[in-house]
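Please find the structures below.
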Structure I
Amino acid sequence: MTAIARVPSTTTQISPANERVYRQSNLLGDWKGRWSKTNQPVEFKVVSITGNSAQIEYTHNGRTERGTGKVNGSTISFGNVTIGTGNGKNAAMVFAFGPAKMSAMLEKETAPTDQNRLVGTWIGNSVEDGVRATFQVLSINGRDARVKCTVNGNSQEGMGDVYKNAVTFGKVQVSSDDGMRGKVTLPLGRKTLSVSVTKSVPPGTSSSVNRLA
């Protein structure tokens, strides 16, 4: 397989039109299975999707390749492999190089993080950059999150994508490891700004209860 250069991590951006038609967010995640011919393990991780490109980590034969794959509807091609899924839980992958072909059935790994603790209102500001951000995760249903994002008084509301310990909405993302402290990543001019945020705890609710929610 041709070596593919490493690319920087990017925020997931899936167009509303593609999401309605193809449910491309179903492709996001860590897929694992075995080749049907050799029974060798194979892993295909879709880290993010931006337009027609996807950041990929492909592990086979004991080595990992990282780079950019091409998104085409409900499938992603990366080098000589193509993966597609209809339900976001199971996927089919095909390897083709000249006359050589192999296939594998993959299953998506369940995210270990309790995503419910992302639900809440995350507030933070960057005095140096003059940015105040509020990211509200109103509800989570599977990989879909209903969110409202406000940056310097400008608000947007809609559906975001959930992956592990993060919710992405357009070009803005909130992430947290403990459900109380986190960061909001958003574009600012030509750079990407990371703002530390904390979850707003309603009066009368202890932090210990909130962690268990």
Structure II
Amino acid sequence: MKKQNVLITPTLLDSFDFALGAPPSWKERAMKDFIGKIRREKMTFPPWVQRGIEFEDAVYDTCRRTRPGIPITNGSDKFKQVCEAVRGGTFQTVFKKTLIIDDLPVLLYNKTDVAFPDMILDIKTTLKWKGENKYLSKWQHKLYTYSSGKSEFQYLIVQWESETSSKIKDIFYIPYTAPNFVDLEDEIVSHIRVLFDYLKRENLYDDYFHTFSNNKR
């Protein structure tokens, strides 16, 4: 009988890391959010996060409606800059890869914003630019490059003017090149084992296996 997969996403690993490493003032909330993610509880987000989703949709729609070689004319100069950065790519491409970890099939699931033949680009929106390490310390670029086989990745960070404004204040680019894929796989597998050990120790593995990974009981 075929074994059921368990699911790994970049946001799950990031939530796990934040829950473990959060400062005392954030610890309880970070752990609650992590457990809520495993249990697929409905989460609420501030309005500026929803604006980010709408912004990405507007970028994709503008690129789809503008023929190659034709200049993009609508929107601010910074909006057009983002559109030009993603033109020619395919949007919302899913890359999957299955690893066998301790005899368990583990499905890495990654939905990219923009995929080019040799690169993946991800759009982020933020209220405050906090430097490259905020993004490079996370798992998205590692799982995306490993799962897709594309060694080049770039974050495109859009900073809003304010919490209530849809005006772009600045744009930042963060490039990443994956190391040897064997080493990257070792890093990913090692961290997934840490996650599994924690889930079993804290009696959260059943929620992870059945609810987050959507396996029948």
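Only the coordinates and a few stated rules stand behind these numbers; no lab work does. These figures come from a predicted structure and were not determined experimentally. Cβ atoms are built from the backbone, for glycine too; each structure is taken alone.
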Taking FRET efficiency 1/(1 + (r/R0)^6) of positions 40 and 80 (r between Cβ atoms, R0 = 30 Å, to 0.05) from the coordinates of each of I, II, which one would give 1.00?
I
Structure from which 10.5 was derived, mean count of other Cβ atoms within 10 Å over residues 152-159, options I, II:
I
Matching task: -13000 is the computed value of helix-only ellipticity at 222 nm (-39500 (n - 2.57) for each DSSP H run of 4 or more, over all residues; to 500). Pick the structure from I, II.
II
Looking just at relative contact order in percent (Cα under 8 Å, 6 or more apart), which of the labels I, II belongs to the structure with the highest value?
II
If FRET efficiency 1/(1 + (r/R0)^6) of positions 64 and 128 (r between Cβ atoms, R0 = 35 Å, to 0.05) is computed to be 0.70, which of I, II is the source?
II
